[in-house]
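Next up, some structures in structure tokens.
Bear in mind these aren't lab numbers, they're just calculated from the coordinates by the rules spelled out. Note that the structure is predicted; figures quoted are calculated from it, not measured. Cβ atoms are built from the backbone, for glycine too; each structure is taken alone.
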Structure I
Amino acid sequence: MKKKLLIMSLCGLLIVTGCGTRVKLKNGKKVVASVKGYKVTAEDLYEKLSSKNGETALISMIDEYIANKEVKDNNSASEYADSQLTQIKSQYENSGSSFKDALANAGYSSEKQLKNELALEYKKNEVVKKYLRSELSDKEIKDYYDNNIFGTITARHILIKPNVDDNASEEKKKAAEEKALNKAKKIIKELDNGAKFTDLVKKYSDDKGSKNDGGLISNFTKDSVVSEFFEASNELKNGEYTKTPVKSEYGYHVILKVSSTKKPSLKSSLDDIKDNLVESKMKEDSTISTSTWVKVRKKYKLSIADDKINSEYKKSNK
């Protein structure tokens with residue numbers, strides 16, 4: 001954070017050549033500071049800054065302009081910044097440290113200064129998301145729709161958990177697993193012989209959350225239950241139950257599919273699909289934000305007139 005503040009300070013210094021009233025030398029150069037026998041001109045200062053942090057400072061200024069132009073929603077940015085600020089303050093308070101001192105040590109003069117930086121961070125992240133959404137191919141969207149978008153399902157289930165302690169030996173765990181599996185198979189045989197599913201739920205199920213409701217789990221989607229449970233339920237027809245026990249991290253399930261809704265259309269799912277695809281891309285590639293900003297600047301026709309800064313920028317984005 002201290003580095004970010006330094007960068008922003010440099011941004012201000014880089015534009016001194018066009019601001020305020022300054023002493024002019026005979027050659028027309030503007031003096032920004034002096035001591036006895038020595039004068040620092042705006043050109044000298046620019047040369048020094050551009051050789052050290054000029055590329056970073058310049059790109060920071062460019063990105064801030066683009067972020068504010070692309071993202072007009074200041075309320076969401078402010079809400080994000082407030083939320084982050086609250087979390088940061090809470091961390092310091094919980095550890096017994098002074099947040100005020102931490103701000104000062106990082107180079108911030110006020111909470112507002114940090115909040116503004118956090119709000120800009122939000123906007124820059126939104127620019128990345130916006131660009132990635134625009135680059136999604138029809139194939140990516142269609143593949144996601146085919147493989148991840150489903151209607152809701154309502155089902156009943158009977159859960160049989162292996163009765164074993166976590167610290168038990170592998171031999172005991174294996175024996176408990178086998179016992180639970182055989183019990184689930186026995187339940188399926190009872191169903192085959194005409195037993196009522198809800199009666200077997202009351203008699204056998206280890207799922208306390210649904211046991212008193214006949215094992216009912218209503219309107220679940222792919223992401224709201226474990227994958228094994230969803231896949232087995234999705235393959236059943238309404239009114240059918242699984243003919244073999246379904247194993248998950250919770251134990252063995254016997255599932256009866258009650259009903260299902262039609263898969264939503266691609267058009268109605270489009271926004272969610274794009275959001276999920278972009279989120280996945282950002283999680284999978286830690287460099288995607290940096291590389292995307294290079295493309296965004298190119299889209300805005302970034303042109304750097306200073307040869308040194310331009311060279312540094314090209315080197316940093318190879």
Structure II
Amino acid sequence: MVEDGPTPPANRQLRGIWFLVLLGLASLMWSAQGTAVKFLEPHLGPISITFIPFYVSTALLIPLLIRQRMKDPNSARPTTKDWMSFAVAGIAGQVLAQLGMTWGVLKSQASNAAILNLLIPVISAVLASFMLGERLSRLRILCLFIGLGGVMLMSVKDLEQSELFNPTYLLGNGLILVGCFGSSFYNVFCKGLLNRFHEVEILIYSYVTASLASLPLLFYLEPNGFASLTQLDWKAWLAFAFLAIFMYTVSMLLFFYVLEHIPVTVASASLYLVPVFGVLIAAVFLGERMTPLAIGGAAVVLVSTVLIMRYDTAV
């Protein structure tokens with residue numbers, strides 16, 4: 001939630017830097033997802049890769065929930081209506097986001113997914129305007145488009161290889177869009193719940209409902225998913241641990257902490273940092289070469305993110 005009353009300029013600058021650091025760390029963790037998945041692909045199916053680390057993350061969050069409850073025993077207890085809200089967040093948010101992206105990439109191309117993912121900050125801004133009444137100021141719109149332009153520079157290769165309107169990939173592209181919408185919806189919807197619940201509570205309750213909803217799908221589509229864990233080598237186990245601990249747990253806690261203090265539109269602008277870090281990680285761990293366009297695009301994205309965190313009055 002945004003603090004009441006004006007914030008002194010010096011303090012606002014420090015807050016902006018602090019929030020930018022936290023959002024940057026979250027984006028860094030999200031950007032490494034693709035690399036981690038590559039280590040798991042030889043051993044697990046796509047549904048298992050998506051949801052089994054998610055279940056581990058849910059279990060890891062429970063001690064944090066207990067700690068939060070002990071720290072504030074008078075905090076709100078979820079009612080039936082609250083559980084319905086958490087079910088909406090978990091199913092329409094997390095399950096749609098994960099399944100849409102996983103199945104979409106299988107039926108489409110990775111380059112199509114890379115391009116369509118650029119819509120997440122824009123979709124988030126539009127949803128936040130309608131669902132939360134957040135104002136789309138000229139600065140926010142400008143920074144979103146500057147960031148989008150920077151990522152497009154980085155994605156020239158994906159643009160050249162993409163076939164967004166190829167009838168063969170229409171179903172897959174549609175599923176990817178569903179995944180993008182689910183991700184955006186989850187962030188916006190959970191922002192509204194932060195007025196009543198702590199970020200740890202929102203994560204664990206929505207994760208529980210998402211886990212319960214996805215378990216039947218996992219057992220139906222990949223019944224040997226849990227048994228396949230015995231085939232993981234040490235690199236795959238490290239990738240699995242990264243997804244469970246950092247991807248689904250630490251990164252979301254950081255993002256929700258910042259989301260409690262600033263608008264969704266501002267926080268979502270940082271998502272353009274994900275491909276920036278993705279290119280850097282691919283260069284370091286996979287030996288992929290960084291082109292001058294990629295370096296220039298990364299610089300543009302950083303400028304847009306710093307601008308919105310530095311000059312938006314809600315930060």
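Compute percent of Cα pairs over 26 Å apart for each of I, II and report the one that scores greatest. The partial results should precede the final answer.
On the way: I: 68; II: 46.
That would be structure I.
Match the computed value 0.80 of FRET efficiency 1/(1 + (r/R0)^6) of positions 46 and 198 (r between Cβ atoms, R0 = 41 Å, to 0.05) to one of the structures I, II, and report its label.
Numbers: I: 0.00; II: 0.80.
For FRET efficiency 1/(1 + (r/R0)^6) of positions 46 and 198 (r between Cβ atoms, R0 = 41 Å, to 0.05), the value 0.80 is produced by structure II.
Once distance in nm of label points 7 Å out along Cα→Cβ at positions 102 and 134 is calculated for every structure in I, II, which label goes with the largest value?
Looking at the calculated values, the largest one is I.
Assign the value -23000, calculated as helix-only ellipticity at 222 nm (-39500 (n - 2.57) for each DSSP H run of 4 or more, over all residues; to 500), to the correct structure from I, II.
II
Of the structures labelled I, II, which one yields 40 when relative contact order in percent (Cα under 8 Å, 6 or more apart) is computed from its coordinates? Write out the running numbers ahead of the final one.
Details: I: 19; II: 40.
Of the options listed, only II reproduces it.
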